[in-house]
Structure P
Amino acid sequence: MTDPMPVIQSLMTGLPVFMLHLGTATAVWAVALALYMWITPHREFELIRGGNMAAAVSLGGAAIGLALPLAFCLAASINVWDVLIWGSVTLILQLIAFRAIDLLIGNLAKRIEDNELAAAVFLAMMKIALAALNAAAVAG
């Protein structure tokens, strides 16, 4: 059996950095998701609590779409400033893109409030597709 001490020492050294990066990324993601919910004209959580599947799909797509570029940024980060700066840039771009999609589809808030699943699925998939492009750009 090998000595576990080098692994334990590595864990003790790396754990604080891991926690700082993960905590920072999670905080940036939560702020971005809160901003997203603020700029949407409908109240997602109220609709979801009422059983509105379209709101759940749309908000879930936004959550994934915001997390993807941030995850790639986190994976490529050198320090916590990378996460804060580049993570914020990617999330701002995602929020702008999401708003543009909302405008492109037209009358989206009413469609989601009316539980129109087709509009919500399209919106969620577009959010995730744009997030993948954004994530690749930040990782490149």
Structure Q
Amino acid sequence: MKRLTTHLTQGLDTVFAAHGLNAASFDVLATLRRSGAPYALTPSQLMDWTMVTSGTMTNRLDRLEAKGLVDRKKSAQDARSVVVQLTVKGLDLINACVSDHVVNQNRMTEALNAKEQEELDRLLAKWLAAFEPPDD
């Protein structure tokens, strides 16, 4: 499992690096993209989705903001809070990266046929359920 994880991580990191990202920055940008237009979430929502601490999220957001990929804006609903929003540059970048990411994921799983992929997915979900409670 460790050896397979190493190969998969290297495969993912290669695609992210080609876009000037790492796994952490991809995670934040992809989470904002999945949120739908206007591609904005509060830092707390991002922390919940990405399962990182406040300090880690602040560091990630600082770096993404410095690259012009996200903006922090005062919330229209609550002047005390902030929302993090993808910039046009950030949206263009994550769209291109996600397209390459999907191609890469297909490449990395092509050793298994469709039936084997379905079976692996079922088995991994069963195994994961032993460690995580089901969603309600």
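Every number here is computed from the coordinates shown, using simple stated rules; none is lab data. Everything numeric here is computed off the predicted structure, so don't read it as measured data. Cβ atoms are built from the backbone, for glycine too; each structure is taken alone.
Given 2.5 as the derived value for distance in nm of label points 7 Å out along Cα→Cβ at positions 46 and 70, which of the supplied structures P, Q does it correspond to? Attributed to the structure labelled P.
To which of P, Q does the computed value 12.2 (mean count of other Cβ atoms within 10 Å over residues 6-13) belong? Walk me through the numbers before you get to the answer.
Working: P: 9.8; Q: 12.2.
The read-out was computed on structure Q.
Say we calculate distance in nm of label points 7 Å out along Cα→Cβ at positions 38 and 118 for every structure; which of P, Q gives the highest result? Write out the running numbers ahead of the final one.
Values: P: 3.5; Q: 4.3.
Structure Q gives the largest value of distance in nm of label points 7 Å out along Cα→Cβ at positions 38 and 118 among P, Q.
For mean projected area of the Cα convex hull in nm², the highest value in the series P, Q is held by structure P. Source structure of the calculated read-out (helix-only ellipticity at 222 nm (-39500 (n - 2.57) for each DSSP H run of 4 or more, over all residues; to 500), -29500) within P, Q: P. Taking 24 as the value of relative contact order in percent (Cα under 8 Å, 6 or more apart) derived from one of the structures shown (P, Q), identify that structure. Clearly, the read-out refers to Q.
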